[in-house]
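Structures incoming, each one as structure tokens.
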Structure P
Amino acid sequence: MKILTPPNLMSLSRLFLLPLILFLLFRGSIQFSFFIFHFSFPDGVLPLILMLFCVITDGLDGFVARRWGQVTDMGKVLDHLTDKILTVAIILALVPLRNFPLWLAALIFFRDFVILLGSSLLLRGRRIISTSTPLGKVTGFSYALMVIAYVLRMERISMLLTGTSTLLVFLSGFHYLFRFLKTYRVTQKVARVSTTH
């Protein structure tokens, strides 16, 4: 099985960009010169460009994998894990930088930890790859909009998206929890039936 496929490389590129995104967030405004050219980027613009690149590749890697017949279990796990690491790391950085609510950061961290834990248990115990649901994708999109609003210091929009994301964290969190429990019970019943024959 090939590991370094184009879709997997896209997922890895997002992970490799994370340190640069965090550095630029903490650096603030950027100014530099190249020969006679002078460049100036306001606070948050460069990390936002890199974040948008990550969002684009997040949607593109799945499309490329399906189009080229390169959908693999490793690719699904890598894509899922990369998204969680990026989301939590950037949101935690925004707590001191943009006064992002610490309670919401902790809530998002706990939700994503539970999802990763449930996914790993299903993978190790039942060989089942847990994929994102439509509600999970909506929650991720809400996260992205909220992060953009905080990075650009859009206070009113940030407050609105904070409320929306909080609601989605609870809804999607319970949704994934019930989904994991249902999947585990079904596979347990199948395992029992197979052992009796």
Structure Q
Amino acid sequence: MKKKSKKGAMAPELRAYLDRLKSYIKGKDPMALLKSAPGRLEKLVKTMKTAELKRRPAKGKWSIHEQIGHMADVESAFGWRFRRAIGEPGKGVEGFDQDAWAEKMEYRKMPAKALLESYKALRTANVHLLTHAPKKAREGGYIVHPERGRQTVETQATLLAGHDVNHLLQMQNIRAKFQKKASGQQSRNQTGLRRPVRKAKKD
């Protein structure tokens, strides 16, 4: 988890991360993005094989499969924060160690479809809350995060929508990278050329 650089001050790397999430949403409707994200994610992964979903792009980086599990985690965490903000405005919340959650719960061993369905169900519940909770309670609701400070319901919704975009872009890049690599391999195979086999040297 990211830490504050000083008491009461947000760490520069966290500030940069949050600013990037907000930049994805600039000029757009966060609620519309929150509603469309599950469908976009499902469309992105529906033609991918299990091995492709579980393949990591680099050492120490999450696979698409693991990112889906992470998105379900975040949806669960934000669902609690939305409810805390609306039902008990001004109260504190805790952050969570995303890497520890992914590792301890072993998302790589869970079916991707089950993780996706969890994310979709949680998002549906959160969108319903944000749409139907009393307007006065939504507009006046906020939480206090140990690293991010005061967060209104609107701010949280914006960050959650930006988080979706951030991971969808990452997953699109991972898929494109693997497809490009597979296409290049197929092209080489179609030439019919093979690397010459070198005879082992004898001492």
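Throughout, read-outs are computed from the coordinates displayed, never taken from laboratory work. Owing to the predicted nature of the structure, the values given are computational and were not obtained by experimental measurement. Cβ atoms are built from the backbone, for glycine too; each structure is taken alone.
Things to note:
- Looking across P, Q, the calculation of Rg and Dmax of the Cα atoms in Å that yields 21.2, 85 traces back to Q.
- Which of P, Q yields 0.6 [distance in nm of label points 7 Å out along Cα→Cβ at positions 25 and 161, calculated]: Q
- The greatest value of distance in nm of label points 7 Å out along Cα→Cβ at positions 17 and 113 among structures P, Q is that of Q.
- Parent structure of the calculated result 20, given that relative contact order in percent (Cα under 8 Å, 6 or more apart) is the read-out and P, Q the choices: P
- Structure (P, Q) behind the derived value 14.4 of mean count of other Cβ atoms within 10 Å over residues 41-48: Q
- Value -21500, calculated as helix-only ellipticity at 222 nm (-39500 (n - 2.57) for each DSSP H run of 4 or more, over all residues; to 500), assigned to which of P, Q: Q
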